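Once you scroll down, you'll see the structures, which are given as structure tokens.
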Structure I
């Protein structure tokens, strides 16, 4: 795992020997979010269907407070970012490589302390993706 800077945002990145689609599937599966996100107790979309640009929903914090979110960047199979309660939040990117992929999790430049949360999330995502492959 390494710290970086991508798209003008601080990142935590991990190279994985897993197919990028398996990692992506974990990132867009809202039922998986509480399994890898320490600050997420649950999430749901307002309209049924897959995660996509403009999708809106609610994310529950560990103390049970629901916050509205909107997906404001989305490239299927590659990246999604969101605004939570109207505030720019994290960016999630899967970069295919020869032997697998790199997972890059970015935080707003004003929230570098949140990189520690991303450092917890990234290996959890790797584990969940590996379970889907095996």
Structure II
């Protein structure tokens, strides 16, 4: 996580002079405002942006599959989940197992918030994502 945070700071320095990079947890999502977020499960890194980060990140922390970053992380880890689900014959038990797996995945997430007041969110997200994808050893999942 520190390595990823350092890479984010190295990237953002190249295009923003006044920035903040903050690590948050699912339990500390208060008064965040707008910004770009970087989430990782340790293997995959996903980025996004929102004018209401508290709402967006709380949905991610709940494992809301309507959020494409959760779906992408889930699919990136699917090979670990599928064998367990295929052994189960009951649909209800599969759903229970699926919820448990999503909960485990969400509980393992690390979240970093990036803000640069001099840039709009779309531009900040685009530049940060491009920089991370070219400078990063952790696989980038878009």
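Consider the structures I, II: one of them gives -7000 for helix-only ellipticity at 222 nm (-39500 (n - 2.57) for each DSSP H run of 4 or more, over all residues; to 500) as calculated from the coordinates. Say which. Here the read-out was taken from I.
With FRET efficiency 1/(1 + (r/R0)^6) of positions 5 and 93 (r between Cβ atoms, R0 = 35 Å, to 0.05) as the yardstick, tell me which of I, II scores highest. The structure with the largest value is I. Structures I, II were shown, and distance in nm of label points 7 Å out along Cα→Cβ at positions 13 and 109 at 2.9 was computed from II. Structures I, II were shown, and distance in nm of label points 7 Å out along Cα→Cβ at positions 85 and 117 at 1.0 was computed from I. Among candidates I, II, the computation of mean count of other Cβ atoms within 10 Å over residues 77-84 that gave 12.2 used structure II.
Computed over structures I, II, relative contact order in percent (Cα under 8 Å, 6 or more apart) reaches its largest value in II.
Where does the value 30, 16, 11 come from, among I, II, when semi-axes √(5λ) of the Cα gyration tensor in Å is the thing being computed? Clearly, the read-out refers to II.
Coordinate-derived values only; no laboratory data. Computed from a prediction, not measured in an experiment: that's the story for all the values here. Cβ atoms are built from the backbone, for glycine too; each structure is taken alone.
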